[in-house]
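K.L.:
In structure tokens below, several structures.
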Structure 1
Amino acid sequence: MPIPGYVEYPRREYCRETQCPVQILLDQEEADSARYKAIRDLCKGNCIRSTYAFHHWLIEKGYVIVRPAPYEL
């Protein structure tokens, strides 16, 4: 659910900007092909970047990580 006045993070923007070699391979394949899915599985559990680096990249780019407040009765 988008927040008015903000844009959501575009899928794999970080991967593309940091020129991840797995992302480069993905960009060369058809999105629903078997080869695409096999390459995609490489990054699902074995990303070569750290969450620390990703988090700081988000901050540098002006992204804000938010979540809804708990619902109170």
Structure 2
Amino acid sequence: MQYFKTAQFVPQKGQAWMYIEASDEDVVQRTLTHIPTTAEIERIPNPIVKVLFMKERLMPADAEEFLSLWNS
């Protein structure tokens, strides 16, 4: 598995982090969005987007980081 993250600012909430879990063949398995300042987590177990694209623009993430947020 591969894990990535990207960030986007959300007005009145702060930085939102989107995490992506993808197979080695770049098939997206699960995604989640985490806003640390408000402790919001949105889990998407079956995302609409199934193909990982433009992964060179994504930051690498640790499996432990993704799984700890997913299981919290």
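All of the numbers you see were taken from the coordinates with simple rules; none came from a lab. Quick caveat: nothing in here was measured; it's all calculated off a predicted structure. Cβ atoms are built from the backbone, for glycine too; each structure is taken alone.
K.L.:
Upon calculation of relative contact order in percent (Cα under 8 Å, 6 or more apart) from the atomic coordinates, which of the structures 1, 2 produces 30?
P.N.:
It must be structure 2, since only it matches.
K.L.:
The value 15.5, 50 for Rg and Dmax of the Cα atoms in Å was derived from one model only; which of 1, 2 is it?
P.N.:
Source structure for this number: 1.
K.L.:
Could you tell me which structure in 1, 2 was used to calculate distance in nm of label points 7 Å out along Cα→Cβ at positions 16 and 48 as 1.4?
P.N.:
2
K.L.:
On to the next question. Quick check on the output: -3500 is helix-only ellipticity at 222 nm (-39500 (n - 2.57) for each DSSP H run of 4 or more, over all residues; to 500), derived from one of 1, 2. Which one produced it?
P.N.:
Label of the source structure: 2.
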